[in-house]
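Structures follow.
Values quoted throughout were computed directly from the atomic coordinates according to the rules given, and no laboratory measurement underlies them. Keep in mind that what you see is a predicted model, and the values were worked out from it rather than measured. Cβ atoms are built from the backbone, for glycine too; each structure is taken alone.
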Structure 1
């Protein structure tokens, strides 16, 4: 069980800061994709890693097959993002990323688009969050974990941290670009060692 504890007021403050950060991210993404980007109110909770599996299965019920791209971040915040995309609708954004329509049929190009799209989403989302918390972070290169895969075939162990009993801070954000038919789910998770600076910064901001 995690030794990091947040009281109700601290959770409320973190949710509010996350919501503000995601609002910034939504504005940036709307400008980039020239379309309204709808972001859900972030779900923030300290949970066991089994929750990630449940989120994947829930997403898959509405969006099979799924594509999952993982991107780690380091610095004063340490964790990872797992972005889930439904089907092949993400290719509707390829033009904004510099790709031509004929590229949509190439698996290699679809991989590139998924990686680049994930980088764009996380650059906006995580920078918005880190700015609100006044913490520095750096994104690693994204990596595709699952491509065009039925959610029931997703290997849960590849989504979990190696110490599977560890609790994580989970931030779940659903993103939709209705005009383009695109929807995805960004699951941001921080392990305990990645929470220390976050909790410290949060308490300073609340003082």
Structure 2
């Protein structure tokens, strides 16, 4: 088993601390004492404790949820995301309660935006959908808001059934994409559909 990098070790310890103590009580000194490393080492890798939370999300989500370069694979991506947030429920319950500048919710929403925008662009290319850029931006924002709210609902109640949440979100997104296909797909008989 490979030895984790210093950066990964700082992230691992920070994640454990977030689970076990209030975030406001966590300092760089607290983190580095738990890693048994010098305090300055932290600043070789991160600006602040918020950046560590962003790093945790980015590295873990990238390892488990690959960007679906093919829009047809979005159900698998959705499944992996629900699994990830369910497995890390306690951490994200605490992390998403942080309401400060650079809060983890910002990282998650930005990631969702990039992913959903990519899916919609791929869908438009392969299915010959023509939407105005402003409408595509609107659809992206609506799907991001829905996905993020669904994540919050999943995390809020440890008794919530992840498979039911996943199925409900899958149906919602599928219906939205089907609606886009029905309304905006360019056929051989029409040049363009405005939106």
- [ ] Taking 0.15 as the value of FRET efficiency 1/(1 + (r/R0)^6) of positions 45 and 141 (r between Cβ atoms, R0 = 25 Å, to 0.05) derived from one of the structures shown (1, 2), identify that structure.
- [x] 2
Open item on the list: Matching task: 4, 17, 26, 19, 16, 10, 6, 2, 0 is the computed value of P(r) over Cα pairs in 5 Å bins from 0, in percent, for residues 61-116 alone. Pick the structure from 1, 2.
Closed with: 1
Task: Which of 1, 2 yields -13500 [helix-only ellipticity at 222 nm (-39500 (n - 2.57) for each DSSP H run of 4 or more, over all residues; to 500), calculated] - done: 1
Task: Given 21.2 for mean count of other Cβ atoms within 10 Å over residues 125-132, calculated: source structure among 1, 2 - done: 1
Task: Test item: relative contact order in percent (Cα under 8 Å, 6 or more apart) calculated as 20, pick one of 1, 2 - done: 2
Open item on the list: Given 0.96 as the derived value for Rg/Rh (Cα atoms, Kirkwood Rh), which of the supplied structures 1, 2 does it correspond to?
Closed with: 1
